[in-house]
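Every number here is computed from the coordinates shown, using simple stated rules; none is lab data. Since we're looking at a predicted model, the values are computed, not measured. Cβ atoms are built from the backbone, for glycine too; each structure is taken alone.
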Structure P
Amino acid sequence: MGHDIYGLNKAREEIAYARFSMWNRNAILLYGLLEAYQFYAGVSGSGRSSVFSIQQFEKALNDYKKLFKTGDSPSESDCTSLDQKQILNFIQNCLATAQKEKSVEVYFG
């Protein structure tokens, strides 16, 4: 059990991935930043997916900046933990793909 969260492009190829163990409280941070609490099932994701827009990822990145008090262009060097790094990478990778394809599907497993 655990949280395996995938970002998928239009071709359904993995473009982002975040993994949290079942008891890792940091998993809820990513769900919160994506405003996707309905996919949080306690020790894992719900096994469902949803499509997120560019605007949703832009908001998630802005909320990340506020939460972790980073500058306008947060980078891995700003991260104080591996979980913070994977959350940032996940959001940035999904946003980059959404900017090209208009949206990204996120699967919460």
Structure Q
Amino acid sequence: MVRKQQKGLYEGMYIISATLSDESRKKAFEKITDGIAAQGGSIRKIHEQGRRKLAYEIDGKREGYYYLVYFEAPTSAIIELWKDYPLHEDLIRYMTMRTETVLESLDFKPLNLQ
């Protein structure tokens, strides 16, 4: 009997070094998405957020390219992905969370600081 692995919907935030050329940055991001596919996952939506200032300096870096990726993957794949991410020298920060829905657009409300 073959056991079917349970899949989940995940939201991954990835920050890639801003010092890379466009081609190198594209390859670094492909390494992430290829890793998801290699673990049996499938990409549902990618929000490329562009170059942004980091909230604080990380390893001497003040800016990074932000990507928000929605993907489905077997639950066991997340552990394997997290083992692989520290090996990506151009990946500054990453975070993966389970989610219920895929956001089709990212809309932020302005802060009311009164």
Structure R
Amino acid sequence: MKIAVTATGGSMSALVSERFGRCEYFLIVDSETMKFEPVSNSAINMMGGAGPEAARQISSRGAEVLLTGSVGFNAKSALEAAGIKIVTGFGGSMTVKEAVEKYLSENKS
């Protein structure tokens, strides 16, 4: 499964960004191998529509789950339309690696 995580940098040791549409990076993490693709968020400086554009970016890379701090209304609608599961409440001093590990341990099949 591919998990998108909002991040302050392009590595697994970066902190989780609490804002979805205006985060600096998305890390697209393969939950089975923990290999990741850093994606610079091109929507970060948009005047409007950052959330839906950010949703398009992670959807186009096959993300099935999003881990972030919070998601705005328009972004939520776009993510739901793309079939991406939204999991909020991540952020603070948690790294991307810790967030993914926490999600996986709480959602074992």
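A few remarks follow.
- The greatest value of distance in nm of label points 7 Å out along Cα→Cβ at positions 6 and 30 among structures P, Q, R is that of Q.
- Given 2.5 for distance in nm of label points 7 Å out along Cα→Cβ at positions 22 and 54, calculated: source structure among P, Q, R: Q
- When distance in nm of label points 7 Å out along Cα→Cβ at positions 14 and 38 is computed for each of P, Q, R, the one that comes out at 1.2 is Q.
- Given 1.16 for Cα Rg over 2.2 N^0.38 Å, calculated: source structure among P, Q, R: Q
- Source structure (of P, Q, R) for mean count of other Cβ atoms within 10 Å over residues 62-69, computed value 21.2: R
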